[in-house]
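Got some structures for you, see below.
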Structure I
Amino acid sequence: MSAQDTTSSEAAVEPTGRRMRVLLVGKSYPDRGGIPTFLEMLRGGALAERHDVRLLNVAHSGVREGGKFTTGNIGRTVRDALDVRKHGRRADVVHIHSALAPAVTVVRAGLLALAGRSRGCTVVVHAHGGNIQTWLTTPLRRAIMRLAMAPAHSVVAVWTAGETALRDVLPAGKVTLIDNGVPLDRVPEPGAPNDPPRILYVGLLTPRKGVLDLVEASRILRERGADHELHLLGGAPDEGPEAEAAVRDNLPPWVTLLGTRDPADMPAEYAAADIFSLPSWWEAMPLSILEAMAGGLPVVGTDVGDIGRAIDDGVTGRVVPVQDPEKLADALEPLVRDVAVRRKMGAAGRRRVEEHFAADVTARNLDRLYQDLDHRKR
């Protein structure tokens, strides 16, 4: 269990030092996904009660080109770095949120960090991506990471394998693990059981999230006579329209596409479902799994990132191998067939989030990091 596994009863952000001006930098809404959700949580939660928190939203419109060296990405990075420098003059902490892989994303995060450092700010880079450890596999990539992260005072990992990979590359004491958390104050009780039960997926529409694996598992369940609904909620991924088309073009008629939702509407979507599944090929610590557990849903996820640390296998849900629709169907079937089993697991999941993954726990640990870095500077 990590040092961040503090119980929610101890998690209020208590004053531990001076109040600071914090500039959050990252892609927020209308972008969708874990980083926008996390940023909105920080803006509206306990961290904002402790510090003066502002957001520099670097989301952009147009065709998505995430992770690609293009003239559009280069131009946006330059503009965003200038914006960080402009807004950084009124900040004590510049807190940059990034997937931090592949190379173009690492270089971009490094330039934003340099812009914040040039203003004399404390710079924190928050690494959300789940494939950092698989990307940091060559001497060149490790050198790129070291150079790009040189302006940052601290790099935050949100999952254990990412923490280990970054600590192997960056100077001692620069990397810290802070678990993701989700708010609990506006989570409704689960709704009445659906008949047939509803399996919900929340995430970007891309093959790497295992959406088509889940669709295949759904087909297997239907062949076994395990009647259910499958609802997919999400939008376009960063890698572009081709990835989304690869999902949309291969969906059978029984699958329901829900589109996207505003963050305020998400608790109701979880409450309207019976089971949650996220069979990703790689992840860090996905917020959707924590949100589903907070909403009282049993969760079936793949054994990637820290999903196996979030889900207590056999107690709050099930953890299955990656890209194995048959095993995914095996894990889902008892939940589809037995309302008592899924309600018991869902209640256990809610308790687990309350104890280990509440938003206030995350806020308290970020506050401690800010104060520690501020003390070192002085």
Structure II
Amino acid sequence: MTTKYTLEQRVVGPHLQMDITEERYNELAHAREVLSDALAFEQRYELLLGNFISMELAFTEICLRTIVEPQYRYPEIAETIRQANRHIVNILTAMRGYADQVRQDFKCVELKPRFSLIAKAELVKVFERSPDYRFMCELRNYVQHKATAIHGFEEAGAASNDPNGWVEMIKFYASKASLSADGDFKTRVLDEQPEKIDVRRCARQSVQEMGVAHLALRRAIAEHVVRARSAFESAIRDYEEGGAESVLGLCARRRVGDVSDDVPVLLDWDDVRLQLVEKNDRPPRLWPSHTHREPSTEKIVALREEAQHSQAEAAAAVFVPKERWRDYEGGLPMPEGLFHLYQLQVGRHPTHRLQPSNSADGQRQLTD
């Protein structure tokens, strides 16, 4: 007996049965697999972002309460550290879950190289370019097997002169000395970090870098996902044009009356994926965008290297913490005036230079 393939509704009562070919049935079955993987792919990233937002909201509330309702008793301090650890653990778990599970996606799609290899390559790029991501990966292993991530918190001096600096006035840190005492924590990863490691900052940078990787992976598979959705849209359109009054419960069926191999042909659930794609269309970057007046990251790095300064030396030259200079090289817009000051300090300003002053206080003066 020849197998029959149809488009029809899984409903009780009269409904249209439209014959389709085996090839179209297989196309729809494959499209279902692709769209299912695409939805899981986006939901996994949404889970990471959700934990990130929860962390930022919690840490910001702690900073606000520290100003408005300062508490100095040990129970309140211990509770603050407990909350911080809970949110960091959630971030670490979501990051690891994304990294592990994304390599299992889209096995049904024929790509060269395979999607698993593309995903692995993108995550390797993140690991190689981001010391903060390297630290968070190592911290995750430490938290899983040894101890908590947050060892304490303190006022962050970098935000003290910013009227909105209360958002980050508390720095939640991991102690480099405590982590070094664990023989399994990689020394080369710790060497890239200060003595008190700002875990909130590391989490921000890591999630942002993972966002860059996610968008690259989305682009890599986009053509196949679009084709899969088009297959569903075409089937629904053909069924409606065939005279169906409704597409409720529409499916592709291998044999009339046999529901074991039915392929649901619905788009409501894939609309959720499209909403996530539209919502998460850029990495979660909390810094403002550059304007034409601010120096590019490339200019900042090039000037520092030309001056043969370390990041710490460059920061000291313009009176900012090393971490803030590191942020400037990571993409945070540097104020135009600060860049001019650094140009003057290293003798690279295009129109002005500093020379020793003859005044009593010994200050250097600016000359044309």
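What follows is calculated from the coordinates using simple rules that are stated; it is not laboratory data. Bear in mind the structure is a predicted one, so any value in this text is a computation, not a measurement. Cβ atoms are built from the backbone, for glycine too; each structure is taken alone.
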Computing volume of the Cα convex hull per residue in Å³ for each of I, II, which one ends up highest?
II
Suppose you compute FRET efficiency 1/(1 + (r/R0)^6) of positions 99 and 195 (r between Cβ atoms, R0 = 30 Å, to 0.05) for every structure in I, II: which one lands on 0.60?
II
Winner on distance in nm of label points 7 Å out along Cα→Cβ at positions 155 and 267 once structures I, II are ranked, highest first:
II
Work out which structure the value -18500 belongs to, where helix-only ellipticity at 222 nm (-39500 (n - 2.57) for each DSSP H run of 4 or more, over all residues; to 500) was derived from one of I, II.
II
Of the structures I, II, the one that 23, 55, 20, 2 was derived from, the read-out being P(r) over Cα pairs in 10 Å bins from 0, in percent, for residues 91-162 alone
I
